[in-house]
1. Taking distance in nm of label points 7 Å out along Cα→Cβ at positions 320 and 360 as the criterion, which structure among I, II has the greatest value?
2. Name the one structure among I, II that helix-only ellipticity at 222 nm (-39500 (n - 2.57) for each DSSP H run of 4 or more, over all residues; to 500) of -9500 was derived from.
3. Determine which structure produced the value 0.20 for FRET efficiency 1/(1 + (r/R0)^6) of positions 304 and 328 (r between Cβ atoms, R0 = 35 Å, to 0.05), calculated from the coordinates; the candidates are I, II.
4. To test your reading of the models, identify which of I, II gives 0.00 for FRET efficiency 1/(1 + (r/R0)^6) of positions 64 and 200 (r between Cβ atoms, R0 = 25 Å, to 0.05) when calculated.
5. With distance in nm of label points 7 Å out along Cα→Cβ at positions 160 and 176 as the yardstick, tell me which of I, II scores highest.
6. Of the structures labelled I, II, which one yields 17 when relative contact order in percent (Cα under 8 Å, 6 or more apart) is computed from its coordinates?
7. Comparing I, II, where is mean count of other Cβ atoms within 10 Å over residues 208-215 highest?
8. Can you spot which of I, II the value 171, 53, 37 was calculated from, given it is Cα extents along the principal axes in Å?
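Every read-out reported here was derived from the displayed coordinates using simple, explicitly stated rules and does not represent laboratory data. Keep in mind that what you see is a predicted model, and the values were worked out from it rather than measured. Cβ atoms are built from the backbone, for glycine too; each structure is taken alone.
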Structure I
Amino acid sequence: MSSIKKSESGVPNIESTNILVTGGAGFIGSNFIRYVFEKTGFTGTLVNYDKLTYAGNLMNLVDIDGKFGNKNYFFERGDINDYGNVKRVFSKYDITLVVHFAAESHVDRSIFGPKEFIETNVNGTFTMLEASRQHWASRQDVRFHHISTDEVYGSLGESGYFFETTPYDPRSPYSASKAASDHLARAYFHTYGLPITVSNCSNNYGPYHFPEKLIPLVILNAVEGKPLPVYGDGKNVRDWLYVEDHCEAVWQILMKGRTGETYNIGGECEKQNIDVVNSICEILEQLHPLKDNKEIKNSKLKTQNYKELITFVGDRPGHDRRYAINCDKIKNELGWKRQHGFEDGLRRTIAWYLDNRAWVSNIRSGEYAKWIEKNYTSRA
């Protein structure tokens, strides 16, 4: 029977264990899988379990599949609400560690369609926890890590920070569903002794981000000469975290985190939304100057710079004013700290989208759906 081996210090040694990553075809999940194989020396088995909804994209991992597929990396298509299928995957691969990314995550979508957020984020997390409990019984050489968000804490004023002990005060169907799933994970630790850890992270950005989110939306709209929508007065504040830094933090929690504990993962990089949009426009002028942008030059759009495309729109219902995370706990206990400042991370992100327009085109055109049908239908 496989297990998470212990080092001499008693810390779990996960480099050769059997990991189940839910939502591994999504933005953060796929970046995490890439990080595991490219940065950690991992030699065990990693199973990517994903339903492949609109934001799940296996093209994010084509090279990983080509290099590690059917050796260390396996894909299983499935719904986290399908208890029988989840149990089958646990047994088939003798899973000893779960990293639970799978979630509906777009606030706007939760406002107009909250039902699927409850089904996926609450009921799906329950299914994963229950399958883990049943498969592992009373074992303690295993781990369930639950990925959450800073949005569960609600909204901050002009000062202060979210701590791991901050009371929950979710304001949207999305954040409420994530708050519920966090409580479920902790309840399974306290009630059943299931070895869990939880992390709440700030806004992620980086490569492979689905184009509906702020940073990729602004990048792509700008290079196509489309309006750059900014909610309200643009002064809502978010703490920004480069996705690779988040992946490293999760790995450190898996390696050294204490069971039953919550760790906040912050970018320590507060920015008003309008400042983020302005920064994107400024970097684009350096990397892809508007005067050389054929997509705009060949249109009837009359604009001198990308900033002229900024368009203020009506504010989102329940729009939290400010998020800011204190992440002293993970820095002091586990030795993690972010490696990418915002300027560096944003420049890397913009360059990636400029260099990977085919990736975006495949998502938008429906070619990705055809590719999935051809390559993965038989694996469902």
Structure II
Amino acid sequence: MTKYKLKSFIIISVFFVALSACNSAEKKEKEAEETELIPEDIVELRDDQIKLANIETGTIELRSLSGTLKVSGTVASAPQNLAMVSMPMGGFVKNTSLIPGNSVSKGQTLAVIENQEFIEIQQNYLEAKNKLEYVEADYNRQNELYKNDVSSKKNLQLVTSEYKSLKVQVKALEQKLTLIGIHPSRLNEDNISRSVALVSPISGYVKTVNVSIGKSVSESDVLFEIVNIDQLFIELNLFEKDVDKVTAGQNIHFFINNETEQHDAVVYQTAKSIDADKTYKVYASVRGTCKNVLPGMYVNALIEAASNKVAAVPSDALVSFDEKDYIFVFEKNKEEDGKPFTEYRMIQVEKGVTDSGYTEIVLPEGFDSKTAKVVIKGAYNLLSAKKNAGEMAC
């Protein structure tokens, strides 16, 4: 009897322990069901909170966005429109009347230079020219005599050699005279001069004057700088990431010296290689004549980026968090304890150009942009709810 009671007691005890364990497991399971775990990229709001946060949703659109690129650069002039004027043989400055800013025409006298070597060149040229006339006549005579077997071949060869040497000498002196600005065809024994007019090779404006009366100048000295500002261009520096955003024909607006006056240009060429500092050059022709725009000036420019159809949302739909860009999209509606809730999912995107209140976005791979409902108003309120749980979120 005693053994039977003990056995019954053990069986009952095991039953109650098992029952207690089952009740405890059911309780924990129920508590787990009641405590919902919300993913980190989800924000949950009640209907009244949605109204308070002014949440509005819209769609991702395909829009043509041009956008602008802010860049810097300098004004430059084409090589054919910039002249460094020197005197090939040097000398002394006899006179000049130009100052920086003066307008000059092609062929206009910039200064008069004196040099005794000018006299020697003219003298040598006229003497060689006169001697050539005599030797040429003798050459023709010896040629005829040789043909008639009256003169020897040796005499003809001597005269021919002298004749050709004099022709070379005269041609060389002609080039020297032309180089210093004297026309050989106009030179004779009555107009030999010790001075030469230094003339402008192009039309434009005097940028620099490095002479004064009586100054000694050498052939390597730059005496004047002349620039033609009718065909200026600007050289801009762009970052490597913007290579595909600029093409020939795009419009540019630029400003100089912090002025408010806007100047216009158009891209005519882009560089075909990237520089060592990961930038590349863009060249644009200045439109019209700008009197206050000169080569060497620093410019700030706005390039109208190429227009194309891209996925875009209103700029207010984008939020920044931890140096990344996000949008919020509608996830689902649900009920808890009889109360309606709405979930919004936070999606990381890459931000592109901005134009007319819309911003280009690059969406994650596999994201369905056609059916997505994007929060276009109140996105920062959702971000605040995410960062400050309990303030607006449940």
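1. Checked I, II; max of distance in nm of label points 7 Å out along Cα→Cβ at positions 320 and 360 sits with I.
2. Numbers: I: -12000; II: -9500.
Of the options listed, only II reproduces it.
3. Among I, II, the structure yielding 0.20 for FRET efficiency 1/(1 + (r/R0)^6) of positions 304 and 328 (r between Cβ atoms, R0 = 35 Å, to 0.05) is I.
4. The structure behind it is II.
5. Greatest value across I, II: structure II.
6. Value 17 for relative contact order in percent (Cα under 8 Å, 6 or more apart) corresponds to I out of I, II.
7. Values: I: 19.2; II: 13.8.
Comparing I, II, the top value of mean count of other Cβ atoms within 10 Å over residues 208-215 belongs to I.
8. II
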